[in-house]
Every structure is written in C-alpha cells, then in structure tokens.
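There are structures below to look over.
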Structure P
Amino acid sequence: MTEPAPAPGPWQWATVQAVVPENRHVSTLRLVLPTWVPHLPGQHYVVRLTAEDGYTASRSYSVSSPPELTGIVELTVDRLPTGEVSPYLVDEVAAGDEVEVRGPVGGHFVWRGEGPLLLVAGGSGVAPVMAMLRSRRLSHPEVAARLLFSVRSPEDLIFAADLGPETTVVHTRRTPPGSARPAGRITAADIAAVAFDRGPAYVCGSSGFVETAARLLADTGRYDPARILLERYGPTS
C-alpha cells in the first residue's frame, strides 16, 4: 500500500542552525523544528515573513535534506534580487535566527523508494531531487539512481560537494576546462545516456526545461507519461 503524504502541520517557529552558501545566489538554511515529522523526499515547506506593520509574505521552498535527518529540515533558496522573501533568507538570515514555517506540503512529486530512480534537474530545481538522492543513499542503497543536472556554468553548481558518481552535469553556457561536452542545453543524447528501461523519472526546473526534458524522455521510448513526474517552478521571490 502506498504511504500517503503527511498532512501539513501548523505554523511554527524554526531555529536556524546554519546557513550554507551553495553558490553566489543560492543558500541552504538548516532549520531545527520544535515539532518535526518526517517528510517525503520531494515535498516543500512554506516560509512566512511578517513585517512590523503586519504585512506578510510567504513562499514555498523545496526540502533538500532527506527525511532520515531527524529533527532537521534543510530548505534551499535561490535569491531573486527583486523578491520579497528570498533576498532576506539568503542575505540576512543567520544562525540563531527564527523563521516561521509550515509543512511538509505536497503529495504528487514525491519519491517512496521506487526504482531504478532517474532524476533530471535544472538549476535550483535540483533541491527536491537531492532530497530523493540523499534518502536513497541512506535508506535504499540497493536502488540504482542517476542524476542529470543542468547548470549554466561551474560556478552555478549547487550541492557541489555532494554530487556523487550518480551525477552527470551538463553546462549550458560555459564548461569547465577539459570538458568533453561543449556547452549547450540538454539533448536527446544526454537523456539517452542516463535513461533506465523501467522505474520513475523525476524532472524539476523551469517550465521550459521541464517541458524539454519530458519530451526527450518520452522520445527515448523507455518512459510513458505515467512514469514521468514533473515539478515546475517560476521565480520565487
């Protein structure tokens, strides 16, 4: 029987244990929750900021940590310069601060241990699939997994220290020295090199990236639409 997604909990104040810069515009907030429930890899939390005049702004951020990390939730935030929430979280929040959160939320784009596991991510869309990959490493090491990660340049990598042998990185604008693949968007050849003959494929990124990746997956003939799970994101301010 498929395990249901946990119902979102009430709003609560989480303590920031650490802020980890991932690149020049992305940081991961490690939060300690007073009331913690294990999330499903792929879910997100809502963060709410309240101004002195009572004005509130809330945004959703994917959990990048695995549920095996008890009591802790890591949210990876991509700063939008003109945003209301993300600049504060990336540039202002420090260890010891408190932020108001609610979650975990979401039940469609989640991984429950099925395999083999194919993950395709563009930019900060790597956050929820990294939760899946980390959970697989800890609790399902027998499940074969591959991650195809598309970024603009080497400086735009996220979770650089945690990208293991399962990961293939595609650079769209500028490649590192010695790269055998020229810079460019993901291609049918990139997808074919990582595709499995069975199991789910999780695709997360901008709308254009997701549409392209889903089409390329379908074109391989190995994935029918029911096995391709999609998560699109827009600018999260």
Structure Q
Amino acid sequence: MDIRTDTDSLPTADGLMPAYVCRPATGGPYPAVIVVMEAFGLNAHIKAVAERVAREGYVTIAPDFFYRFGSPIVAYEDVSRAMGYIQRLDDAALMAEMGVVIQHLKSLAEVRGDRIGIMGFCVGGRIAFLTACRHPAAVKVAIAFYGGGIAADTPTAPLHDAARIQCPVLCLFGEADRMIPMDQVRRLEDTLRRLKKTFEVKVYAGAGHGFFCDDRPSFHPDAAAGAWNLTSLWLSKYLN
C-alpha cells in the first residue's frame, strides 16, 4: 500500500513535540497505531517501523519524546548517553503527552478514533504497556517489544497498574536478553493471568535485547520475522 509521510507538531506542557505521521495515500478512515521509540530517539529504524505498519493499512504516529532534550538521535553503541536521557523522563509527563497523541489521532479525518493501538520497543515497550494502563478507554491493543522494567521489582513498575488494562496485550521478549531477566517475564505472565487479562507473552529462543532492529548487532532474523508476523496478526485481529 502506498503511503505519505509528514511531521506534525503537537503542543504539550513543555513545548511542541514533533511526531512522525504515516498515512495510507488514499481511502480511509483507518485504524491507527502509535509507534513508541527505543532509548535512542526517533531514528530511522523507528520511522521505518511506522512506515511498515502504515503500509498494512493503518495511520501511524511516532512521537519524539526526546524533544525536551533537543531531539537527539543517539548511536546504538552509546548506551550510557541513551540511558541518561531515559532517566530524565517522567511517567506522569509521558502519559500526559500520550494523551495529546491520542487526541491528535482522534482529530484526524482519516483515523477511526475508536480503533487506536500502540506498540513500542525497548523503553518504548514499557511506555506502550504503561499507556494501556493509564489510557485504558482509548487503547484497543498494546504490543511491547522487549519492554524493560515492565515487571521490575520497583514501586514504579507498570505492572502495578496492570489491573486497569482493558485491551489485549502482546509482550515479546528474547530468551538471551541480559537486560530483562526471565523472572520478570514470568512475573508479568503470572500477573496478567491472575488478573484474567487477554494477553500473550512470547519468548524467542536465542534472541537478545533489540532483536527486531536490523540496525543493531543483536538483530535476530528469525525472531524478528516471527515477531512481525504475530504483531501483524494482533493488529488485524483487534483493530480491524
């Protein structure tokens, strides 16, 4: 499907937040998917993911949550710099900004405002999960790729808010991910099952953190292909 791309500016409490928007070139209205960036900024990989999803018949939007730092793009090998930015983010501010993103989508004539999903990668997976908790009426499906800290043993772990989730949730992990221990994955699965949520937790053997990104050394082609197929299936099932 042919698409067109734009950069919109969304007003937030801290200024104008750029957002990369991809739309099918004709027709509509379409369901929408929010694509949440990794810890490295709104880079070419995340934009490519947004474009890929849009070609399957969705309006996609990828907000730049690093706008408050001047919209830096951080190299994948510069993890310490990326984490420095992440540690300065505030969940309350992020969720307020996610509300702005959701309202922006609903204002677009080409979007079905009652069919909005979210997917995120790395820290974006955590943000996607948290958005499903904090904006339960708006989010119809949430997909988290190797979302670090979702089930961490901390007071701010998004899992503490999981009872509020109303949508199906898909969580994708790599078995060899040294940043997300398997005990956290099991805690996530056990909690969602206890809460009787509609969910699936998928762990890919031999895959590490960032396995979906073909710009990273940890790219795992088989896991990436399987995760994409599952993602496409979930988006189609719960948004169309």
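Overview of values
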read-out	value
Read-out helix-only ellipticity at 222 nm (-39500 (n - 2.57) for each DSSP H run of 4 or more, over all residues; to 500), computed value -4500, structure in P, Q	P
Label whose coordinates, when FRET efficiency 1/(1 + (r/R0)^6) of positions 75 and 155 (r between Cβ atoms, R0 = 35 Å, to 0.05) is calculated, return 0.95 (choices P, Q)	P
Origin of the value 21, where relative contact order in percent (Cα under 8 Å, 6 or more apart) was derived from one of P, Q	P
Rg/Rh (Cα atoms, Kirkwood Rh) - structure with the largest value, from P, Q	P
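Every number here is computed from the coordinates shown, using simple stated rules; none is lab data. Because the structure is predicted, anything quoted here is derived from the model rather than measured. Cβ atoms are built from the backbone, for glycine too; each structure is taken alone.
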